[in-house]
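Pasting the structures in now, so scroll down.
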Structure I
Amino acid sequence: MTLDQSALDHLWDFQDPAASEKAFRRALEDPRYDGVERAELATQLGRAIGLQGRFEEADALLDSISSEQDPTIAVRVLLERGRVLNSAGHAAMAVPLFEQAAELGEHLGEEFLTADALHMLAIADEAHAESWARAGIEYASGAHSPRAQRWCVSLHGNLGWHLLDAGEAHRALVEFQLAEQWAERVGTPDQAEWAREGVAACRTAGA
């Protein structure tokens, strides 16, 4: 069995990837976790390393993870490989990995990971950012899991910034307002504040 997303959330501090790296290394030494769970933890260790700019090290770690143990691990490896490539400035190479992750995740019914992959496609494939974001919102809003539904906050918010940067403040305002609604429903106080900052930016821009 793979880990519940909440167990991984508990180990993550996205404001401090170095601390997250230490947390995942400690978890990997914990005998309570079985082989599949350790593989899943290793994918997140790779992500934490990649966020620190150690791309070759992250890639080597992801290379070492056997995704044959569980198909969900394969989705996570695709996602984290894509993230490393995107962070390293190779967005075009990351796109097909995110596409594969979204397709496999949807096939497996992995709502959180599928929405994550669509969210990353909206970031990496800038030419089609809005269409990917819309696809992600449609998918995540219909998810059964509140944790998967939370992706609507990021998807609406990121789309809001994309539209605001394109000079479409009125359309951006709608996205930030929707992000705020989702944050209040299934998100975090930080996400709600982030959405409100977007609303304020649109007001400043004349929306």
Structure II
Amino acid sequence: MTIMPEDILRLALALLIGGLIGAEREYHSKAAGFRTMIMICVGSALFTLASGRIGEEGDRIAANIVNGIGFLGAGIIFKEESRVKGLTTAATVWAVGALGMCIGAGHYDIGLTGAAVILGCLWLLSGTSNWISSKNQQREYKIVTTFEHKTLARYETFFKECGLSPHRGRQQRTGNEMMGQWRVYGPQKAHEKCIKRLLNDPDVKEFVF
């Protein structure tokens, strides 16, 4: 069976779309970058083309693409300290798989429109996302200092003076040292002000932020 020019066009378009989205992810040093996104988009298009040639039995192939892409995306998500990372890239992998299916099925209007929306979100909304994040960031603080009565309460008051909202976590005393951990919420500028002052505090023996 000879390959049709239409099929070549679909695969080339899938390569282009996957490459554009992959380039954006690669530029930001994400786990799934340029080549990975191309493979996902072209692979989804190939599965869709194959399912179309097989006929009714091939419907299961197209249906299982979603499960396969979901498994791949789950491997990108990981937890770093108190934050979950990789969610945007995993969602992008899932969306690129959908684009590949659209192109493979010959639905260029949906595929190209979807690609434009996805690229727009990744390129244009990153600044908005960073702005929102800067208004209320969550950070984990760990302070080790010489034990005194009301030591931890003093730092909680200090957090509030900086415009932050602290939530006390683990506390531990070892000899004459006191360790406290907090989950602290607040604007980025307030965190920077607090960190600067704690780094210059002579009573703080260890500070993790």
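Given that helix-only ellipticity at 222 nm (-39500 (n - 2.57) for each DSSP H run of 4 or more, over all residues; to 500), derived from a single structure, equals -20500, which label among I, II identifies that structure? Derived from II, not from the others. Highest-scoring entry among I, II, by percent of Cα pairs over 25 Å apart, is II. Which one of I, II has distance in nm of label points 7 Å out along Cα→Cβ at positions 130 and 170, as calculated from the coordinates, equal to 3.3? It must be structure II, since only it matches. Which of I, II yields 4.5 for distance in nm of label points 7 Å out along Cα→Cβ at positions 74 and 178, as computed? Attributed to the structure labelled II. When relative contact order in percent (Cα under 8 Å, 6 or more apart) is computed for each of I, II, the one that comes out at 11 is I. Identify the structure, out of I, II, from whose coordinates FRET efficiency 1/(1 + (r/R0)^6) of positions 18 and 122 (r between Cβ atoms, R0 = 30 Å, to 0.05) was calculated to give 1.00. This value belongs to structure II.
Throughout, read-outs are computed from the coordinates displayed, never taken from laboratory work. This structure is a prediction, so every number in the text was calculated from the model and none was measured. Cβ atoms are built from the backbone, for glycine too; each structure is taken alone.
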